[in-house]
Structure P
């Protein structure tokens, strides 16, 4: 039987974030339609059709993430256009896990070719591969982006619901080479989460303010993982091929305001890179690039 297909309009917003927050509210999280059962992933495809790649929005994103102004979208830009699908699926009554509290563990992007300013892109998303991890239960959110009938971009975002893990047989996640961070130290301002949230639509409270982050168990608000990936790609941008794969594993959070140090090593197939705490050397992110 074919998967059910739903098309969403627009880019989410406050209503979607409210739906995301309700399963975290004691009492409310027991209401049918809000309660999350932790069962199987739904056999459901969500679609977002005919989304324009505009100069104004690409430039806003590029400015926050450190990309130069060009006539094509940065490699990770389409993730922003697909993000409403992530939120729509995780807030759908059929989805088994709450959006708030689900941890973005890993992200892989395949850019088959650059997408030019002015092109119109359609997106489809499905969740699959629910599995035991060493720290709980993990699953993948798979996005395919097309221009007409041409697949131009794909991504896999792996999420984790922390819980009883399988230390022996669970999925340990990506194996990425360590990199010595000898590059620049970037200063991340206090308002970075709000700035990136404004261009990406990802207004998770853990990224916005100290008080909203503390309510969810963090001592301060933290930078978005996809901002840190984008900033690293921007540092390598002029050395990457047009058809490229970029994989990252997110490690320790970056508290705001804060500093992070970049490092990269060239390999036979591309680049290994990292973002670390400049004082302790603890990694915030490990990644690698390769040609497609």
Structure Q
């Protein structure tokens, strides 16, 4: 049985995809200025500095973090070390259309991972909701023309995005398998900081390997600094806060359907920045995506 959605939970599960849509737009703009995996590391390093005054107690030797370090090491790897690094890497060889299309399979991966690794059965309404939601995403990505979808060709970046989506599905399921002490579980900044400690270790290691294999210095300046400031505070700290609380309240399967709002918000942001007039398919896609969420959240 899926948890009933409250207005506050809905707001948090909507705010996270909105910020992550902005992350995709800004990340794409920063791609000529900094290597993708290094971008992920610098982003989380800045987020760590911003969050430190709120959650420095977690780093003390006697805090509740260290007895549960294995859990936070996994969360840091899947949610911080892997997901965005793979997404930024995917955009180097794949188009935004392909990357977002592959990412739209999130609800399906949520169901598969939950059934295979966490023993959660799949209900018929969840399958129906997945079909509705993915159809809405496909309508946005195809701009109402299915011919564009038929012309797609897979490249290495698409595989990176598949791995990123699977990583995020595992991360979301682990979020609701709480084992940490009350002091960390009830403090959002402490919970994120606990993940960030290990996430920085993972992302820093990956960035070091990237620089060793293909050295590429960052082009520092106002555009890069402004972009880093946004993705470090909005998509990193605020979005992870909203997503973590929202998933713990609504469950990872239902949360996965809200993820499908990300390409819709990305289309809206592209419209705003590019001056394109909204089309009818935007409204139809929104109804399909919301319909998928409603069908999935119905109580049996």
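Read the figures in this text as sums done on the coordinates, not as results from a lab. Computed from a predicted model, the values in this text were never measured in an experiment. Cβ atoms are built from the backbone, for glycine too; each structure is taken alone.
Given -6000 as the derived value for helix-only ellipticity at 222 nm (-39500 (n - 2.57) for each DSSP H run of 4 or more, over all residues; to 500), which of the supplied structures P, Q does it correspond to?
The read-out comes from structure P.
Of the structures labelled P, Q, which one yields 14.0 when mean count of other Cβ atoms within 10 Å over residues 212-219 is computed from its coordinates?
Value 14.0 for mean count of other Cβ atoms within 10 Å over residues 212-219 corresponds to P out of P, Q.
With mean projected area of the Cα convex hull in nm², for residues 228-283 alone as the yardstick, tell me which of P, Q scores highest.
Going through P, Q one by one, mean projected area of the Cα convex hull in nm², for residues 228-283 alone peaks for structure Q.
Output the label of whichever structure in P, Q has the greatest value of relative contact order in percent (Cα under 8 Å, 6 or more apart).
The structure with the largest value is Q.
Determine which structure produced the value 14.0, 39 for Rg and Dmax of the Cα atoms in Å, for residues 84-163 alone, calculated from the coordinates; the candidates are P, Q.
Q
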